[in-house]
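Got some structures for you, see below.
Coordinate-derived values only; no laboratory data. Note that this is a predicted model, so its numbers are computed, not measured. Cβ atoms are built from the backbone, for glycine too; each structure is taken alone.
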Structure P
Amino acid sequence: MIQILPGLNYDKDDLRFILLGKVFKFIENEKLMDEYNRCGIHNRSLFLICLKIFFMHVFFSYPISGVVDELNRESALRNFTGISEVPSETQVYEYFSRYGPKTYCEIANAILRKLYRPRKSRKSTYITDATPVKCDINIIKKYITPEHLKKLKLKWGYSTTNGHYIGYKVTVVLEKTTKTPVSILIHPGSPNDTKIFDEVLKELRRRRLIKPKDIIYFDKGYFSHKNYEIGINKYKIIPVIFPKKAFKINKFKDRMSYPLTIYKNKNEFGENKKLIEHLERLLLIKLENWKEYKPTRGIIEDFFKAAKGAFGLGKFHSYTDKSMYKNIYLCPLLTAIVVQCGFKSKTQLQQLAEGKIDFTPSKNKKSKSIKKEKETEQKYKTPCKIAQQTLELNETKELTTLDSFT
């Protein structure tokens, strides 16, 4: 069956094209052009053309061949994208295959650095979570041997939502206020989250994104008493890992101890000891009230919903490691740019996941004037108190009259 897709007819008043125009304007920034050179990109103009075609392919859920045909067909679409000479489909795939996963990782990190820069004077709050991404391999019709999987550099994985699958596990670290992913880690298969914990923090420290007293929220999958020790003693952060049912505060206090490195420098021994004790106290307070922080951890879930629902994260028609790494790095990157264009609230992210694009801010259900009116009404409307006061007055009156006759 040949699927007939609607044409990409350009309309300047269409909200989808307005949003895509903002994305194109951002990636064409002069400061980013220098970053492309540092990442080892040759022929920046061709790279931008291929990147725009890929973003249109993801944005409209359109095949790359169809995007190329639409660009050749309509001149208004070419003027909108700024592409005078449209490459063929094979040229686009050939150009993307020139670069490996490391290059796409550097490109994604370079663009994300323009969206968010950590400040030394201000404490940062991050949220970490992982999601499975399947390869487009038909397991039912064809049996795949372990030897063939090794050649493709793929592994079997398991998740509660997808069951058994062949693909990757994508771990994203999101900054709370800006809702920008600051780190994207990809692991073949589905390794346990407790084993990835140290690697996630090591990558954040290598890129100088975390500093002492920063807060990082983790899911229950990362729960381990050892991970609490690693976060406080090794990285000097507050690792708020949501506890499981087996968690006990007394056991947590018994397991926590000072690292041996604290005794190396006698001059800094007192400061480091106070810092570790301060971090432990703050962590205990947050762990006792961990249910209150569920909405903050839900921010990254909304981000994943937008990336999957609007931009097809995990629905790539590819099965090689190079193409999968390229798609995985570029898809959250496009989601991050779109979020910074005005989709930062929870309702806007949910609407984006459903394909509804609206730049108007969400209206508050209750305005300030309505709240003030209700507060004044509650002050004056107190029937119970008024009834009690009248009863007390009547009783006093009756008592005074009886006393006078006696």
Structure Q
Amino acid sequence: MTKRAIIAGGSIGGLFAATALLRAGWHVDVYERTDVELSGRGAGIVTHDTLIAALETVGADLTDLGVQVHDRVAFDKAGSRIATLPYSQIVTSWDRIHQLLRKLIPRGCYHLGRHVKRYNQNSGSVTAQFDDGTSETADLLVGADGFRSAIRAQMLPDITPQYAGYVVWRALVHEADLPANVHADVFDAFTFYTPAGSQIIGYPIAGPNNDLRVGHRRYNFVWYAPAADLDDMLTDDNGDRHKISIPPPLIRDDVLGAMQTQAKAMMPASFVEILNRSERPFFTPIYDHHSPVMHDGRVALSGDAACVARPHVGMGVTKAAEDALALARHANGPLAAYSDERVPASLRAHLRARQLGSWMQTIDATNTNSDGASHPQLSDIMRLTAVTVD
């Protein structure tokens, strides 16, 4: 008899878990809490060899995966190139990866508007309890429901996301909207600007609908910035304070205005121009958590539900892919073997990301790096950002 798995969460982590289990001969049902198909708002994803191998393993079509970049380049505030590191990598988008995996889920096995709130289990099965009072029973439950995971909250109630002390602003600008001088300065490279206490990276990604034609792509802008008053930033125009993050349309105009003012004062002119010409920017606070165990009987955690590595390391999607392949290997046996394999691997990514974040947060008391020209860890930042953690 074919074994059945319930996947809580229909984002990339859940889709990777589902496709890996499908390839291993399981029947899967994916339950996504939102009632519309997911979108990553064009967010950029940096690929690694391990991610590409994982996509191939689950049967994804990698045609037109993304944009190839060949160099990493760092700038100072004057806009001068101060360091170059040859490093070829394909950069893609959240939407593209999600689309590739979503196509692999059989019709009728992906369910929108179904939120798994709790579970109970016995020696022979596990039952997922939904917020509408219904339930489903299977041989395996995978908690791939993100860093605010309800599955983890039941399994490991003491493991909660901890705010890291800063936020990440994200923006996208269409290639055709960039002035020629800005395009020539930054567009074709993976770029860095690392003044004291802050960091910017940027790189090209496909345009809407994975348009890879020259002139139709977009530039992905990422700015890690201190947040002087996070409570205020998470409060909308109605005075409602959002608990973890705020939906992008609800970010107040004055918060956006303050960000633009700060950007103009401290960034190279090309990055200021990118922000000025971008779609509406949005921010998310940076959080950490790491689960010391990733299973409970017939229940497994995967992806961000198990561990969040700050985005400096660029391992979120790759880590979820590696979790999924390991889970498929161990799904028929005691899940302790899965946990034993993946807990130390996720911890390595978690600690590397925290290290990169600490270098970004280091503020020189003499403010000698206010122009981004003399960060003491610049070469390590360029070498280790968005690189697979072995």
Structure R
Amino acid sequence: MTSLRLIRLSLSDFRSYAALTWRPGARIAVLHGANGTGKTNLLEAISLLVPGRGLRGARIGELARQGSAAWAVAARFDTADGPMEVGTGTPPDGQGERRAFRLDGAPPRNLAAVGARLAAVWLTPQMDRLFQEAAGGRRRFLDRLVYALEPGHAREIAAHETAMAGRNRLLAEGRRDAAWLAGLEDAMARHAVAATAARLELVSRLNATPPAGAFPAARLALDCAIAARLVAAPALAVEDWLRDGLAASRAADAARGSATLGAHRSDMALADAATGLPAALASTGEQKALLIGVILAHARLLAAARGAAPLLLLDEPAVHLDPERRAALFDALLHLPGQIVLTGTDPGIFAPLRGHATAWRTARGASGTELAPDPEFPPPGPV
């Protein structure tokens, strides 16, 4: 198994950073500083090197530094196949919601080409509320895990959403063109079944991955009418069922303003595999432990499947963890091969990583966020 290593990260007019060139200097890097000093902004910049909206789900217009019209993020990695450079930022024309990408100095063939070369997995404090909020957040969390393993999954989700938006618009306008609606419903059915099959495959593989150290084994499930049928019937038969269901529900969907059936109706369930306790009924600390267990299992699964570990971005991972679980987390990270970046407000929490990680203090300067190396975490050795 090879390790993807972040050698250099460059930011220009991104969030609180006017300009930055950062070299982590080790496989594990810690960012610590007061709240609001730019730690999460740096993690977000790294997360945007892969397709999608990054760990905050922000729109492209929200990412530029105040007073700037354009922003850019670029990175250089060491891989088993040699150096790799990835960059993203405001499109050349400055318009639209699609970021521009560069891969080894040239525009990539498509976004899947970027996803095939680079994967990232993250955990943020917002995910602590994942099981108290609506299903959409859990679905996006699961889809991000699927994207990292199957970059083409993003195309299936996007195509399903495009077809569904077209169908919703026709129904809202009262335009009951049967042929047009049938075509959109056919696209919805095909892409919904493909997306659901990918979700089911990931759930199955994660459930078969052993837990990491002291973290509980998590049992994932997909709460979805399409998934329930895919377990017992061939994909083509499920597509036929879904097409028929969409056609039969046109009147009801027109009144409701949305489709009753589709990939957008899926929900992810998570429970402690040993006790059966659903995450929604667990304490905040137990939920955090379950989520970390899933993230670590996914990182190991991804490393085995792709031959290289993903970027692992952990924003305030120690919050809600007791000392034993914090120690287990750091031990698990030391045994993962990939590039890891963690944040926290208290550098003392990360003391067990001394000798294995570099650390950097974040602070707000006159021109934006500034980074300074923490001498308490000398580099463990040459990168």
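Between P, Q, R, which one scores greatest on distance in nm of label points 7 Å out along Cα→Cβ at positions 119 and 335? Don't skip to the end; give the middle numbers.
Values: P: 2.7; Q: 0.3; R: 2.0.
Going through P, Q, R one by one, distance in nm of label points 7 Å out along Cα→Cβ at positions 119 and 335 peaks for structure P.
Thinking of P, Q, R, which structure, once Cα extents along the principal axes in Å is computed, gives back 113, 63, 48?
Working: P: 113, 63, 48; Q: 65, 45, 36; R: 68, 54, 38.
This value belongs to structure P.
A value of -9000 for helix-only ellipticity at 222 nm (-39500 (n - 2.57) for each DSSP H run of 4 or more, over all residues; to 500), calculated from one of P, Q, R, originates in structure Q. With relative contact order in percent (Cα under 8 Å, 6 or more apart) computed over the structures P, Q, R, the top value is the one for R, the highest of the group.
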